[in-house]
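> Read through the structures below before going on.
A short reminder: the numbers here are calculations on the coordinates, not readings from a lab. Just so you know, these numbers come straight off a predicted model, no measurement behind them. Cβ atoms are built from the backbone, for glycine too; each structure is taken alone.
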Structure P
Amino acid sequence: MARYSDITVAGAGIAGASTALALQRRGHRVTLIDKWGPGNSRASSTDYNRVIRAIHGRDDFYTRWAREARERWLELQAETGQRLYYECGAIILATDGHCQWEDDTCDTFTRLGVPHHRFSQAELQTRFPQFDVRDIAYGIYEPEAGMIMAHRAVISTVQLFEKFGGVVKRGDVTTDSDERPMLDGKPIQSDVTVIATGPWMADMFPRTIKPIGSIMGINVLYTSTPAGSDRFDADNMPCWIDHGQGSFGMPSVEGHGVKAAVVIPEKIDIDNDERLIKRESLTRTRDYIRKRFPGLVGERVVDSKFNQVIITPDTHFIADWHPQHANVLMVGGCSGHLFKHGPVMGDFAAGLAVGDYDTAPRFKLGPRRKLTPAESPSGR
């Protein structure tokens, strides 16, 4: 492992914060820089919570990473004294006739020994009466899944980084015409510069990242639980993924309400567009709630979030060196499923940054092809 006197990490979302913490733990001198500060409302790693689950179709790599990440989140929770993880389980709803990704997940879980249960439609209705599953063939229940409290997790990770001696600064990291990183208009002079700026990476690296990174906005709505009832709370209901309806969500926790997103990807100008929920999304989400959760019909939307993400064609992450700048490492990609892997991704990126190993082939820059839903580790 090389010893560096100065490492800069740009971007204080979960990828950047986790990488900075892992580098600081290794004894390097690290500065973490963000435009608006950790946990800001414009970041991709915002919102109250994110699903953590090992369900990744036929992909052993991410399945193992997610299982390791769960342990890391539990360790971080104990180390920080903050409630970061709710292990409420997760259910994947397999739509009749479109179950290849779910079938592959069952095979992967069996092969790798991941705890899970396969429930028939009738068993689902009995076990999870909150859901209307009349159009569902079966469900995969992963009991050791749940949700990470996203905003709190980012803040806690950064605070731990500072506790170990890391420095956090506010600054605008951009690039020049050669894609060389600049801080407030001047070249960054660090031994290593890690760029983990989420969807902003695409505009920062128009030749290197933009061809393999699409920026999308996703609307998320929170619906009130029924008065006097706890049946939609995390103690009684799991997170879910419903690919047949293009939806996912989480039960209510800490009073936030039931989180549901009907994914209608839309292009967004991340610097100029307002973070406002579209009427179409509100209508589609209410229609979905009416279909899948009859017990929530008539309940009011009480909160909303607008999440912008960068998605690669194959939904694999990016963790590779810039082809022209040997000390510039880019980390991110497919932030739709990166958060749950945060601590593992951070540790991997830290080892890559200091030369402990090369990157994984799936994380390399270069041409990426769109995968079928059955091939994709995220099911998209």
Structure Q
Amino acid sequence: MSLQLTAPFRKSDGRTVRLGKKKAPEKKQIAKLKVALSLDIGSRYTKMLLGRQKAGSLFIEQAFTANTPERAYEDGTVADAAALETMLKSLAARNRNMTKDLIFSIESTKIIKREFVIPQIPEEDILGLVTYEMMQYLPIDISEYTVQPNIIGGVIEGDTEKTKVSVSAVPKNIIQSYQKLFTAAGFKPVSMDINSNSVEKLLRFDIMRNPASEYINKNVVFIDMGHSCSNVSVYENGRYQFNRTIEIGGRGLDAVIADSLEIDPQKAQNVKKELFSQISVPELDEKYGNMPSGYQSQSIYERTLIDIMSVIRQWAAQVDKVLQYMTRSREKKIDKIYIYGGGSLIKGISEFFEQKLGIKTASASALNCFEYGQAVDARHIISTHGNALGAFLRL
């Protein structure tokens, strides 16, 4: 479902535009990306990987992280192109021999996502059909979007076998703003992906190359715990099924700490890191998570800890609402939750979610089907660079 940005635009059904050519066999596609950069810009951190294609695998040679300039990137869109261009040039300067070919993965509430059940038709006709469906039922000008369908699988309705398709419609002005930004920064943008699709490719890659993959025949949820928001996505046997964005993230904790202690956001982030280096979320919850009504805190620091736990408890409650909807609408249980992103590095957060949600939860771990350079922290590569890692793959 990646958008191939170097290919010319071509008409599909007269109402929309598809980027890229029809998918080639897997070996030919992978061969195109022998060396490339993969980028994931977040509202707090920007993550970049340098990867090299090897036979049946990927070698992640280097991993970079940089602070995203304040207010330069909001909700998956370029808010301050000049500041982002400076930051990207600084990243590129870390390695003079770095390739300029760039893959990137994004997420935004401006991307429209829908699931459709359609008749079984030739694959080349699916784009035209789902574009028509979106044009009929959504109050948007579909010509302003690039529509990308992704086949989920077959379903039975009555006595008829049909096809379930997930559809992402990305505003063309977002794509164009990225192309302009990356070109100005000296890169050659090759393709764009969406974060939930990047994770799907990681799972499918692991299932194809690992007979003992923990994702085989399982319903799993991946939660990307970002700075300003989080994305909850469900996958069945490695195939994407459903996604929702919820407004929870590390920024909420920073705001509480900054307000309570009357300090600036940067100092609040340092306080947060120091706090969770000393105590885990379950320990904090046991002490301050369920204070009696009307309780008067004994100090400003105790008040801050109570407020922190109130925010984290709200996180669990919002995730629970999404999961309840998922299980009700699909009548399937969730086997396991995996968390990644900056928020997943908070000490004890996976144990806390497991306690509150009643579902086994763990931080997403590195896949054995990749190889990593000595300078790459393979233990945390999914947590820190998961979206960029998945965007490398062409399945």
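> For structures P, Q, calculate distance in nm of label points 7 Å out along Cα→Cβ at positions 64 and 168 and state which one comes out highest.
P
> Work out the source of 35, 21, 20 here, i.e. which of P, Q gives that when semi-axes √(5λ) of the Cα gyration tensor in Å is computed.
P
> Here FRET efficiency 1/(1 + (r/R0)^6) of positions 120 and 280 (r between Cβ atoms, R0 = 30 Å, to 0.05) was calculated and came to 0.30; which of the structures P, Q was it taken from?
Answer for the origin of the read-out: P.
> Now, a different point. helix-only ellipticity at 222 nm (-39500 (n - 2.57) for each DSSP H run of 4 or more, over all residues; to 500) computed as -11500: which structure among P, Q?
Working: P: -8000; Q: -11500.
Only structure Q yields this read-out.
> Assign the value 25, calculated as relative contact order in percent (Cα under 8 Å, 6 or more apart), to the correct structure from P, Q. Let's see the in-between values first.
Details: P: 25; Q: 19.
Of the options listed, only P reproduces it.
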